[in-house]
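Structures are listed in the sections that come next.
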Structure P
Amino acid sequence: MAGLFGRDRVCGVIAAETAVKMQSQVHLGLRKARTLELRLDYLRDAGQRAAFLSWLGRERPRSVLIATCRSRKGGGLFRGGVSEQIEILKAAVRAGCGWCDVEIETAIKMDARELRGALAPARVMISHHDFRKTPRNLAGIVRELSRAGGHAVKIAGQCRTISDSVKICALSRGRRNVVAVPMGETGLAGRVLSLRSGSALAYAAVEQATAPGQLSLDAMQGLYRAGNISRRTRVYGVIGDPIGHSLSPLLHNTAYAERKIDAVFVPFLVRDLRDFLRCIKPFGVSGFAVTIPHKEEILRHLDDCDPLAARIGAVNTVVNRGEGRLYGYNTDYVGVLRSLESRMQLAGSRVLLFGAGGAARAAAFALAQAGSIVCIASRRAERARSLARAAGVQVVARVDLRREYFDAIVNCTPVGMHPRGGTPLTNAELNCRIVMDMVYRPRETELLEIARKKGIEIISGVEMFLAQGYAQHEIWTGERAPEAAMRRVIEGVLSREEKSRGKRPR
């Protein structure tokens, strides 16, 4: 069903300094979207704007075009006055733009009827942007925008919490003329989920992002399939801090597309776990993955838990069983076993786990149950001793690693993760037959590179990441995971990253 802006609710944003670059972006944008916002304030001078609008008038692309020439006061780049701004928008209307986005800072300087008349026959959207915070009086701002005489209103706010995203998205519920835009890294999931809440549009950059947290058009349409999202779409996600490195959205959204499941998987940057938990119901979250640093803390907020996860004391997978009842699992356990048992005999083997967090807990219990002689080393000695007592394994002091030998060493810390890099252990401390790194991005971390050069067999964290992801998919959907498709897309991304860094893909 067509909405206020046509059938396509994902709007590609066109922004560049020159007319030629804007034209190029229009062609690119039309490959994936039929609604485009033209940021005329990004063009560097009047000559470039005139050249672009002249081209647009000749081309007349078959799409919904929204002209925007946002003033600096309204968060844009245009330095001219109100009358000049309106003249530019009028020229855009003559060139074929069916909508004009006018920021409230400009709109309040004109009579509502005068503004609509000046830009006719185009429709007018009145917008409010706050790049510092999410305003407290959101409902009042929407009323102010509505009084300015537009056909639609847009409110965009910087999100510091997941709750901020929920508040902004809620403005569009039941109202077909409201565009809700959560901004910032914390608002990224909300940009996708705003469409599920009823937002008339969601914005995505064709090439250049024009607001904090704005996704690319490729990601919005390809990765998240945002154009297909409705109130019936099931929502899953991953929570953590940091979260930008995670390939879980790619892994699971690929699986949903492959199995034709009406679901979307989004990343939530979560600094306050309680804040996220309050947002599960309004965002309709059916399940979520848990990563650093919440794997242990989440246990205190669950209604029930798989007995093995309870013994481990860490959860990486949660199911919402309805009415807010949360049930936890640990699939890291499966990932560790699958990764190592294909390369070595676990029973009787001596394995060092470096780290004592949630991932290390899963590995310690998994390997101990499989009959391995498990040793724990960590920068935090007390945490290592606590884990050793819980899992019935041994502690090895860091200073002794140069003299010890293990069948396998497993890095259970985030050290080495993209983009920071680094290595948790030195060449002299790697005395073993196999080194496994739980970090999966990059595929070959600095630790694995050191081990390989030393002639030690290596296991990438990709193997564990995939194995635990397959198990998560089956828990959430009740269907067998499309393993080949999931592996293919993850290895493809990591291979391209290796090529871009000048490394030869393995």
Structure Q
Amino acid sequence: MKRVPLSSSNKGKPSARKTLANLRTGLTYDDVLLVPRYSRIRSRHDVDTSTKLTPKIALNIPIISANMDTVTEGEMAVALAREGGIGIIHRFMSLDEQVAQVRRVKRTESIMIESPYALGLDAKLFDVRKMMREKNVGGILIIDGKGKLQGIITSRDLRFEEDLNAPVTSVMTKRKDLVVATWGKTSIDQAKKVMEDMKIEKLPLVDSKDRLRGLVTAKDILKRKEFPNATKDSKGRLRVGAAVGVRGDFLDRAKELADSDVDVLVLDIAHGHSDHAIDAIKKIKKTVSNIELIAGNIATPEGARDLIRAGADSIKVGVGSGSICITRIVTGSGVPQLTAISDCSRVAKDSGVTLIADGGIRNSGDITKSLVAGADSVMIGSLLAGTDESPGEIVFRGNQRYKVTRGMASMAARRDQLEREGRLKGIKGEMQNHGEEDLSDYVPEGVEAIVPYKGGAVSVIRQLEGGLRSGLSYCGASSLRELRSNGQFIRITDVGLVESKPHDVITEL
């Protein structure tokens, strides 16, 4: 048979046979264990689990909640930030809704609240009650047309009020009876002492012209004691992130979220090593250069290098590793997670950019392995999807409670997105309007599933954190930096994996 010469475009490229002959093995969490090392750690509480989310943002625990619509909204973000991590609010809602979620987290706790909620003198008690419910606050300040403080109404004042059409002036505590402090000249400790001495729960802050500038609450001071490891910004507010896409209104979202004081943006795209992602990174960084940007997802060092060059401050690693992701089955593409982290970490380390292991975390031991492999933090979804704070629906199977979770590339998620945007094609056979989409053309890369109901997120987070602390101890490490230095992997067989789990016993009592 006559041989056909290679075209010039194929010269120097390996043949399929040569590529297959030189295959290497990709590993994931269950393929390895960490070798126990001599430990000087006397208590797991002595270890330091702090890390960097991005070069400019620190976390006290290396845990991030995934930007999925069945995992992270405001409630989850608050719970995780209080424990020392951070939540990323998903983008599958209107821009106004997403901004409202971010602002709710930022206002949940603060050293001093800037621009506290206020109403004018012409407001009715109905307006006060409505704002209290919508903003989830227990007090509303009353100001005049020039912004001068006139009074305050708390939930106690409304407790027995039946005429909600009455003016606020009929119920409010008037300015002459209020204890106030000076804006810019009152420290948090001074404010605390005033509140203790005067036995008040809210201390308005005014300027030299008696204009309302801020507020200190007893609730925020107590929260500082209750959650000493909370992830907070320079103003004492809980940190929170939010996701944006790469098409449509993503730049408007980025701008509005930045204006709402979001701490970090996450570029939400399944295949991050693409023109779409790189173009979006450049546009976002040009538009809101003061906000840290996490990009991904990628699974190769080349992908990490290109996103870093485009301007990403942190890289998410993980293609097809999530529990509800079927990308590897649908597309045939992916890299086993531990190998992907290890490969990408070399590029990230050289550049000073941080690395997030996204997907495949099933227990606290997987977190430890991720960090030894080179990740700075981990993003988890399904482990938190079954908690009270997740937005997923509760369903029953027999006598057991579960919560619904789904991949954001699932058919159900896509259908909901198109319905929200008014772009879902109607009855089959009808003329398709401009901008409408037919789901029959959509190829899902995620599934909808249920996970066991687990109660409050805090207990799950603390179990994961406790396991990580024990993992550091077994590796003889007092910090995550020492963990990466001390950690040694050993590959195990399938029988070794069986040996690692409960065996030869009946665990269901």
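No lab work stands behind these numbers, since they all come straight from the coordinates. Note that the structure is predicted; figures quoted are calculated from it, not measured. Cβ atoms are built from the backbone, for glycine too; each structure is taken alone.
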Checklist entry - Ranked by FRET efficiency 1/(1 + (r/R0)^6) of positions 52 and 132 (r between Cβ atoms, R0 = 35 Å, to 0.05), which of P, Q sits at the highest value? => result P
Item to check | Computed 24.7 for mean projected area of the Cα convex hull in nm² - originating structure among P, Q | outcome: P
Checklist entry - Between structures P, Q, where is relative contact order in percent (Cα under 8 Å, 6 or more apart) highest? => result Q
Item to check | Among P, Q, structure where distance in nm of label points 7 Å out along Cα→Cβ at positions 180 and 364 as derived comes to 5.0 | outcome: Q
Next on the checklist: Looking just at FRET efficiency 1/(1 + (r/R0)^6) of positions 108 and 388 (r between Cβ atoms, R0 = 25 Å, to 0.05), which of the labels P, Q belongs to the structure with the highest value?
Outcome noted: Q
Next on the checklist: Suppose Cα extents along the principal axes in Å, for residues 164-339 alone works out to 71, 36, 32; of P, Q, which structure was it derived from?
Outcome noted: Q
